[in-house]
Structure P
Amino acid sequence: MESRPFTIHVADEAIEDLHRRLWNSHWPGSIDADSWEDGTSLSFLKRLRDHWLHQFDWRMQEGRLNRLPQYVSTIRGLGIHFVHQPGVGPAPMPLVLTHGWPGSFAEMERIIPLLADPGANGGDPGDAFHVVVPSLPGYGFSQAPAAPGVSAREIAAIWRELMAGLGYDRFAAQGGDIGAGVSCWLARSFPESLVGVHLNYIPGSFRPGRDKSTAPLSAEETAFLDKAAAFAAAEGAYAALQATKPLTLAFALSDSPIGLAAWIAEKFRAWSDCGGELERAIPIDTLLTDVSIYWFSGNISASLRLYKELRSQPLAFEVGERVGVPFGVSVFPRELPMPPRSWVERALNVVRWTCMPAGGHFAALEQPEALTEEIRAFFRPLRSRDNV
């Protein structure tokens, strides 16, 4: 596999075009400009627009991200962008970290050095990882698929080829959101290649096989399924739209940076442990860096369409099917509805389950040190010469 060095560089003309569009924003009416009840707050978005125009420095963010060693490799006809940070320690374990939506590879920026060089960050060098952070196909600086069929399962196969191409025949995986689904498919499809999997989310489509021969649902499992159904009814419209008519939405978000920011910011606020104040959990420049990556890459349409692929191929297991690869799960209190351990253990070999004291859906951004320590602790007993 050939890997070509990659440097992020957005043309001056693209930045100027963004600023023109921001200056010419058309604002909708609002019953209460400060409220988030109907979606993103109008007053918040106006403040965000002003910060984007007058204070946010894309070139500074671009330069910071370019300190990460980035590459592009062509795998199964797709140009896959990834960070590859070699570990510093006696025997680093290869680890692929997978982001989700509405995030990007930049979500992992703060945990990459903690995982790759623990000795320089207050940890034990024996916990070092060779860290690989790919951008999902059609996200960030990875090429968008030109045909249907690139689901989480197919992405897992691409990741396996990527890791093998880097010389890692056996490796660890970690993910949240869509990255959790990709990581589960890695273990399900390629158990011989996986040392273990750490998750900070259980995919919404996760369904263990059940029939009359399987254990009846516990009260805790029934309560979870009811809670998940209630969440889907109250908060799931975005997913239904992205999974059914993604292109219709993409026309609006590809033409309006304010529309794009509104669509993404609402999820960061709703899904983070911020107490209603987004900046308490996600710095405004971090949010705008994420939105800007979607805007400048032009990949919002492909990122939305992945939901359609996920719906067509859910993470559903056959009756009696159970993945033997070791799994660790960290449950953050402000995460989307999470199942009880018993539900997950019906299909996965869960050997570690930790309820965290703080944090939400974007663990790598919100609680980088805590997430890092959970990853280290889970994989520590799995380290051996036979495993890597």
Structure Q
Amino acid sequence: MRLVIDCFKLVKGKGKSIGIYNLAQSLVQHLTATNKSGEHCEEIIVLGNEYNRKDFDIPGIRFVLMKGNPLNKLTCIVWELFLVPGKARKYGADRILFPRGYRPLFYRGKDTVIIHDLIPFYYDKHFPGVLNRFENAYIMSRLKASMKHADRIITISEFSRKEIDAMCPGSGSRVNVIYNGLNKVQASEEKCALSPERPYIYATASKLPHKNAAGVLKTYDAYFHQTDNPARLVVVGIPGTEEFEISEEAAAYVTCYKYIERTEDMHSLLAGARAFLFLSLIEGFGFPPLEAMQLGVPVVSSDRTALAEVVGDAGLLTDPDNYAQTVECLNRVLEDEELCAGLIQKGYANVTRFDWGSRIAAYWEELSR
């Protein structure tokens, strides 16, 4: 088998999600590492660009530099709609893998798309107008067409599988759930210079409504006014609290970082937290709670969508719209040492479900069909 992987449109730090880029990079690395003797396929070919060459042009991979600018939207549309089939034929693809989830309009060979989530449809229903209407309509039409016509579909949670089946009835026999592999995260033993006075709660959010920064800050405001000695809050993903509903008194205890450049600093900041708060409204998978578990930080997580199956009983699950319930969860984590110790141990056990060894075996089995 000759496997071709379409990575032309992947540029780190650009586009919808850094998560898709990181998954594709890790997947290529692990596919290569487990195919050194050609036991799974004859050749792995990556169709890439100049921006991602340093990450995908690795030993064991035949990296082919594609012409065109992947940052140009028209170039990307023409590429994904019309040009990929010719490249697949040129390089003798027995199967082509699309990590971003979009297949070309006309392709008769074996292909596999990875559908990470159906969040564009969620925005169309719940937050119309937040995303560019024309761009989101195009994305939704492309996702629907890809799900309908792909030979095989990989998705990353049972929640997403059910969403796909609801949108494309009868697709179940073509869909395989393979949870994302989890890369190991490490934190420096030294206290991070970004850390506030302990104890503090660490939360991730963004200005995108589904990441629910508003809910995080409303929850903290409620917690702050019910507590004599409140823990501080660190929010990574927003520049400040000014655009959100929170009292001045509570806001004074909040530190925001829109972006932390050094991954080591971000992980060290997380590792020093007393609790990790994640109140996303929709996730196709949900890496952040698992990263907190790796670092031994108790998790309070939204119970929505895929998060319930990813977090399981290794964290405290809460309705992100129920601020009183979430405050109660935070208080339990902040005050109950025995509960914290138990959650930390359950977290360590939970993350083993997502080790790359088992994930890559499932990928090879699926791609060899």
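Read-outs: derived from the displayed coordinates by stated rules, not from any lab. None of the values given here were measured: they were computed from a predicted structure. Cβ atoms are built from the backbone, for glycine too; each structure is taken alone.
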Working back from 27.4 (mean count of other Cβ atoms within 10 Å over residues 174-181, computed), options P, Q, answer is structure P
Calculated from one of P, Q, distance in nm of label points 7 Å out along Cα→Cβ at positions 54 and 190 reads 2.4, and the structure in question is Q
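Of the structures P, Q, report the one carrying the highest value of distance in nm of label points 7 Å out along Cα→Cβ at positions 70 and 198. Mind dumping the intermediate values first?
Numbers: P: 2.5; Q: 4.0.
Evaluating distance in nm of label points 7 Å out along Cα→Cβ at positions 70 and 198 on every structure, the highest lands on Q.
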Output 0.97 (Rg/Rh (Cα atoms, Kirkwood Rh), for residues 94-317 alone, calculated) maps, among P, Q, to structure P
Re FRET efficiency 1/(1 + (r/R0)^6) of positions 22 and 126 (r between Cβ atoms, R0 = 41 Å, to 0.05): value 0.30 computed from one entry in P, Q; matching entry is structure P
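Consider the structures P, Q: one of them gives 5.0 for distance in nm of label points 7 Å out along Cα→Cβ at positions 30 and 86 as calculated from the coordinates. Say which.
On the way: P: 5.0; Q: 3.5.
That value comes from structure P.
Which of the displayed structures (P, Q) returns the greatest value of relative contact order in percent (Cα under 8 Å, 6 or more apart) on calculation? Show your work: numbers first, answer last.
Numbers: P: 19; Q: 14.
Checked P, Q; max of relative contact order in percent (Cα under 8 Å, 6 or more apart) sits with P.
Ranked by mean count of other Cβ atoms within 10 Å over residues 102-109, which of P, Q sits at the highest value? Kindly include the intermediate steps, with their values, before the conclusion.
On the way: P: 24.6; Q: 16.6.
Comparing P, Q, the top value of mean count of other Cβ atoms within 10 Å over residues 102-109 belongs to P.
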